[in-house]
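What follows is a set of structures to go through.
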Structure 1
């Protein structure tokens, strides 16, 4: 199992970073900085609190004048690149939000995002000054650097993982649509992924808006088509009729229910029970109906689902893709998959009966059960 990311901030990292700052500014006390970061509850702190501890200790170790402190960081930021240096933009978030520092902070966020990412640090600025930040985000969307263009989209996502949510864009995402329009055919995959994820965030609160954009954008450019497909992944999982039709899934193209596409379906498990930490093999088999209209090809999305038991005893369905392609009428689609019940950072398993289901174009066609034990 991979070591938690928080452990990258060990004593060696802090001492080496302190040495870089000291080389740029002789007034920096390396020992005091390292001791200040690792004081008290350091071992108990998770990743983001550790980043904030480094930021705050750096702030007390640099000159009180914000612009002077930024100038010191500018002397070393080119050699401080990558995920570990998220405390550079975090420094701007913590110490640069006063109105008198606006221009300097915008410049710093754009500069530091090229070395790590300012997507988290920009969000308090959006929440506190949306009237100033919306034009700034639109300006960044035209920036020649892909990292800054991505910041405009990623930093304004309504539901950015690990980041503060943006209730104003949850309620009304329309101010960001012109920004996404600017980036809908961006040559950078890094940027296009962000645009797609931004739209998928909007789906949670305003699905109709995303469906309308998808229908408007699809077919305009191959780069845009990639965004549209990725942005609609949640709507496809929900088997939204308009979206399924947009992407040519046979349920809508043939105007029939998925159960009419399937004459036989089964999902079988290798055993009746499994202990947490163990694994099972599943075998699925689907025979497609032969007498469907005149279409010879059927576009199907085949998934298996698990109703995971939660700590409360309730269940939550999670679906996993098995196949997404065209089949001929009368074809048999079958295969195997191994599913592991090891705990993850994103999912903890609990004892109880877990229902396994088989889905075709968003419609359940078969089910079975598995008893999960300690």
Structure 2
């Protein structure tokens, strides 16, 4: 009960921090539309203003209304409404970005003495935002296969040339539903992976009806096993509920556990509850069976505590969480927040880390920073 209260309080704090910025974005777009699309006559301007206020209020609050409806009644209409509301959030962010370019173009043209058309600039901003949003939606639903090679010291001969397929941040739920996971399973199986690893946020956390995903998850095939470590969205959904459902699949859940397969250690660290913090290194040491002389693959959802993990002697760390910012320009923020480890393969000495951009999306079903991806990792002897 205490954990639930703390979770609600934390969510409330986040809401009151984010919501004013969300409202401010709508206000900025409102003033931009009024500025670029001036109507002659007081009545025309008043009508435009009220239409924008009413439309903005309805669409702005739709993300919260649709989330409540979809969580209470999981049906086709509510899922579509939730999708549309998420698209609106992404479109608003892109519209704000393109209107910023429009304001800049307007001021530059005035400074240079050109008689620019405000309506033309405003129209181009809206068209640009719409096109960019469509591009983002396509990116979010058409994952690419990212192929990388990783050298590992002391890699057993049996593992040389073998493939690990990593997926992260799928966010199965209202938007990424049953059919999407079936197509993903087919695509992963076509790569003939030796091992599949899932590095957290398999589920979105807003949808409690996750039993429906048991069947498509059971389509996954890997000759040496499928391993899973939880992410922060599983804590929102309910960690025990997540593991209960995954217990009905062929997926091996690593809850602060080590599974050694043909001399290669797979280590899964469970993501802590919102009110808790953990030391990954101390947790691994408490497991007791970790052998620093053997090669290892660590599944830890967030690319953090990297220096300590490297010093422990981990060979390869696989993470997600960041989405590489998901929408431009938030990738700049994730780059600084995670000290350059927010995306891609990095290597230092005998240690490698790959942070995936993720396979799904959160909040808005758009990706303008990086494509959604399935990561195919070929192991080489270091």
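Bear in mind these aren't lab numbers, they're just calculated from the coordinates by the rules spelled out. This one's a predicted model, so the numbers in the text were calculated from it and none came from an experiment. Cβ atoms are built from the backbone, for glycine too; each structure is taken alone.
Assorted remarks:
- When FRET efficiency 1/(1 + (r/R0)^6) of positions 99 and 179 (r between Cβ atoms, R0 = 41 Å, to 0.05) is calculated for each of structures 1, 2, structure 1 comes out greatest.
- When mean projected area of the Cα convex hull in nm², for residues 275-354 alone is worked out for each of 1, 2, structure 1 gives the greatest result.
- Structures 1, 2 were shown, and percent of Cα pairs over 41 Å apart at 30 was computed from 1.
- For relative contact order in percent (Cα under 8 Å, 6 or more apart) computed as 10, the structure of 1, 2 it came from: 1
- Structure responsible for -12000, with helix-only ellipticity at 222 nm (-39500 (n - 2.57) for each DSSP H run of 4 or more, over all residues; to 500) calculated and labels 1, 2 on offer: 1
- Distance in nm of label points 7 Å out along Cα→Cβ at positions 203 and 227 - structure with the largest value, from 1, 2: 2
- Which of 1, 2 yields 18.4, 59 [Rg and Dmax of the Cα atoms in Å, for residues 35-242 alone, calculated]: 1
- Among 1, 2, structure where distance in nm of label points 7 Å out along Cα→Cβ at positions 91 and 163 as derived comes to 2.1: 1
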